[in-house]
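Please go over the structures that come below.
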Structure P
Amino acid sequence: MKKMTLFARLLVSGFGRINRSVVWHRMPRSLGVFNLIVLRMKLRHSNLYDTRTPGKARLRSPSEPLDPSVTRFRTPSGMYNDLNDPEMGMAGTRFARNVPLEHAFPEAMPGLMEPSPREISRKLMRRDKFQPAETLNLLAAAWIQFQTHDWFNHARDKSTSLEIPVREDDTWFEKPMRIPRTMPDHTRCEDDKDLPPTFINTESHWWDASSIYGSTPERQREVRSFTDGKLVLENGRLPLDPATGFARTGFAENWWIGLGILHTLFTAEHNAICARLKETHPTWSDDDLFGTARLVNSALMAKIHTVEWTPAITDHPIMHTAMRGNWWGLAEERVYRLFGRISKGDVISGIPGSEVEHHGAPYQLTEEFASVYRLHPLIPDDVEIYSCRDGVLKETLPFEKVALLNAEKVVERGVDSADLFYSLGVQHPGAVCLHNYPRFLTDLTLPDGMRLDLGAVDIMRDRERGVPRYNQFRRLLHLKPAETFEELAAKPEWAEELREMYKGDIERVDLQIGMHAETPPKGFGFSDTAFRVFILMASRRLKSDRFIATCYTPEYYTKEGLEWIADNNMRTLLLRHYPELAPALRDAKNAFAPWRRIADARHPVAAGQAELKSTPATTVPH
């Protein structure tokens, strides 16, 4: 753990006293932004915990030679991002923790199963009526799933199960319910005996677009064309993998049309970047073009997530300033464009181009980070398919009919990507709250035949992996725990339901349930509890990454590559590849807020009403 300076301790102490009476999101904008900076300092000091075997990390000797390919470009697995600690953050390494390790052990039985995850799913999570998130569009829901593919994935162990008791009046097809365990960590040894259970991330921990490039050399070879650095597209579509029936891309689990169009878009964007690079570097090899285009494409994804998606789902003036500050610095974009960096520090001139800093712990994504990104309520019950040219509603499909192997059937019927983007752009996702978990996900059959209640799985995964329950989680993230169910719940009826489910013991409330029950800050699509992990990890993913921090220079990206990132956003990307979306995006200040509806000439009155309803109450700067 890195020591905190005296000045930092004084700042943390001072703002801690202020926060007892005024929460950050009710402060004036400048004070609120500064408060978040100080809170991030505290979290960096107190909430980064290494789970690697003590003393066993393989550090590189200064005399060990380095292949130029691992210093110049991202590797498939994420290895050698940190040249002195080559395995840091690579695929196949452990998740870390944001809570002290003594608080990361799972409960013993029978407490592990109490209350029943199945009963929690049935009575507190399952959707009764669709509750929309009206300041967002459905593309925002697709985006976060697209991003989490790039961040984390736990493998399932199908050989052994967690058995969850099922009530006699439950219609579940088997009793008890069986959920496959998370795959055990095969890297543990005798020296790990004092560590809580650890688990492996099958993907690269870095923000490197592994969702489309893959996290293994084998997968990367499959998606490359080996011509001019480009990825494989066939008639504008990702080819299908004959072994699985899904698109051949970096990562295709949990597939649906939202993921399909985003994977296709950024595959096409990679190829457009390659074409631009080849214009100015005609003698470059296929590997040079591919490696540089990947740097540019993945950094553009990180920028879009930082300055567009996040301000859309945390639609608050303080967050608009804070997230743009993460990328451009508090000096703002205009100063960066005129003068470049005016400070070595990331607060003034942004994280890209600043020095790498791990803040006392090797970079790893964390189990708590995976927990707060369980956002299944964003998924709607149905997806309406519209024409982007005339606004005509073509069909309404249950979400099951656009998911998994059914996603390709929609495309095979001739529904093009521009129509799908428009359709997601004008529809709302679900609100992240209690009683809004999609019903079909509580009885889902996967392509391999496994039948799961994902609501119960979400609860069980946190317990299995030793993620603290809600109140303890808040304490460990320096938040006041809820003293009563009424204090916790956004609605009085929810308080009664929680009291009954948890038998009056507020300390037993699961993290997911508490986060979905609480009232989020104004404009937020998720809870302030989840936001604490985000404050810490959002900047960490940038600050620890050599290719976003120290190596964010023309030497690595080229002048053209850096200009491409600076000049583009989600809107320009969509218009480059789908210019027919221009009317819908004409007034859009953020591509993740509801788009302008195109009038359906057959129903002009209804279309006009729809256009009025689609206008967000607040605007978000891009």
Structure Q
Amino acid sequence: MSSNIETHQIETRVFKPSKDFSKTSLVGSLAEYKKLHAASLKAPAKFWAGQAADLFWRKKWKTVLDWKPPFAKWFVGGQLNASENCLDRHLDGPRRNKAAIIWEGEPGEKRVLTYQQLHREVCVFANILKRNGAKKGDRVIIYLPHIPEAAIAMLACARIGAVHSVIFGGFSSTSIRDRIEDCGATLVVTADAGYRRGQTVTLKQNVDQALEGVTTVKRVIVFRRAGLDIHIQEGRDVWWHREAEYVSADCPAVALDSEHPLFILYTSGSTGKPKGILHTTAGYLLGAVITTKYVFDLKENDTYWCTADIGWITGHSYIVYGPLASGATVLMYEGAPNWPQPDRFWKIVAEYGVTILYTAPTAIRAFMKWGDEWPKKHDLSSLRLLGTVGEPINPEAWIWYHKNIGAERCPIVDTWWQTETGAMMITPLPGAIPAKPGTATLPFFGIDAAIVDDKGQEVGPNEGGKLVIRKPWPSMLRTIYGDKARYKQAYWSEVKGCYFTGDGARRDKDGYFWIVGRIDDVLNVAGHRLGTAEVESALVGHDDVAEAAVVGRPDEMKGQAVVAFVTLRNGIPATKELAEKIRKHVGNVIGPIAKPDEIRFTEALPKTRSGKIMRRLLKQIASGQAVTGDTTTLEDLSVLAKLKQGDE
């Protein structure tokens, strides 16, 4: 039996870039992309040096790459500052008075910060950090709502050489404590509270609980967001606005080594202990900037909206560092997409004239479930480019996005990348690469991606295998903070000489990459290895299905049985007959082997606030086990309670 992942679903629809779009694009044809990509792989040092020239350097590098597998140093000997690249270099020209951040709070407040104003706010907060003991190399925890101050705090840390570690505002006090202990943080930046679905999320209270007992944290800086009455511990806690009265707005950026740590971002580990992914200054910044420029085909007059939270890598790379270093106007919205109504996103797009929208497939499937009437209420004609991020997008959601949001005229960039990669790795270039619904298409410049079998041999077209990257790239993680052995084992031990992504994939005859799911989530059904993404895509391809998640449960006969958790479109009743129709539909699309053994209808799936489905919990429920592990990141705990009830 082959251990390669089987693939059965073939998508034949192709959407070519319009001539008008290609005409003004940075890369205007498939032939041009192929020529540039081949050159970037043939002479990577020359390619990356040429791209790095676009950054603002205090001191030029001596060597492009020092590669001692699996440890890389990029632009060795160079000095620069990420905050200076995002702010100061825009102040000498017309961008000085251009909107850098346009922000809307969930309750409806609005703020605009020009590049000049953002620079001032960052300098003030950098001085507040210094006044409160933060210095170069110190780790600073940022635990804030989705407000401009989150970006300001990140850029202020970068300005003085402190290493930021942003914790998503949905995480619990236990998660905060774990991260503080792991990185030895000395300072926390938080707020009294944030807003979510009309409720206040008490952030400072979570921090207080996290800091009970012994801690390395000496100071907590609190931003007043909601005006709540909170506990202030004398000698430890200070108010942001009060501290601002004691400092100036003059704070020159410090010149930092190209490999100076920029941030640590924690991602969940299979052992339960979170992994602190370490990114450094020059290589990471270059990856974020070059992909922002080419993948979003960024123009000077764009209003760009990435709907992710700053607490995730998408927010780091494509709200803060990539767009701001590129001089873009970035939109930020604090709250939920369906508060107070399911058209909040479309209202924002229309009101601000958003031209580029970058969101997650889980959000798109939620929009589909809520109904086409919501986007139809608003004028979305300002949009010129759409993007997706976070997981593979199933073809039906792609087509819905294309028709209902893009009016069949906006290219869609379906981007594959990870916290660890720092920047997009496989992605269409919107003016050059024809799109096929459900595939991230082709590798970005300088990225040598391949699909290999268990022996590390490259497999043929439409054969499933492990997705690996064969050459180092500038924005790659440098290590797992404080654990080089785990870094080697987790990413470089599976396939010799290659970075193992953890994803299963296949390439079609045109060389396009199709991600079929995490290798950990592969279903082993009667000797067949099936990717969960493919089965979920088939389920959502049924007209009545809004969203689905597939997991395996132990089965004596087949090894694993396929259990599908299915959410129906609004107004569709859940019946045994419908379950059987959906099973048959999957059989027709993929083959009898993929037919779910059990379909469980549910009003909603358990998700984090970033929209990730928590399959770990579904596996436990499907197997009849007790639900264990941290559930505090769930958007809605009642979803889990209902699923458990249905299991009893």
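No value in this document is a laboratory result; all are computed from the given coordinates. The structure displayed is predicted, hence computed values, not measured ones. Cβ atoms are built from the backbone, for glycine too; each structure is taken alone.
Quick one: percent of Cα pairs over 23 Å apart, for residues 69-156 alone came out at 59 when computed from one of P, Q, so which one is it? The structure behind it is P. Work out which structure the value -8000 belongs to, where helix-only ellipticity at 222 nm (-39500 (n - 2.57) for each DSSP H run of 4 or more, over all residues; to 500) was derived from one of P, Q. Matching structure: Q. Highest-scoring entry among P, Q, by mean count of other Cβ atoms within 10 Å over residues 245-252, is P.
With FRET efficiency 1/(1 + (r/R0)^6) of positions 469 and 549 (r between Cβ atoms, R0 = 30 Å, to 0.05) derived from the coordinates and found to be 0.65, which of P, Q does the value describe?
Considering all the candidates, the number was obtained from Q.
Once distance in nm of label points 7 Å out along Cα→Cβ at positions 397 and 413 is evaluated on every structure in P, Q, the highest one turns out to be Q. From P, Q, which structure was relative contact order in percent (Cα under 8 Å, 6 or more apart) = 14 calculated on? The structure behind it is Q.
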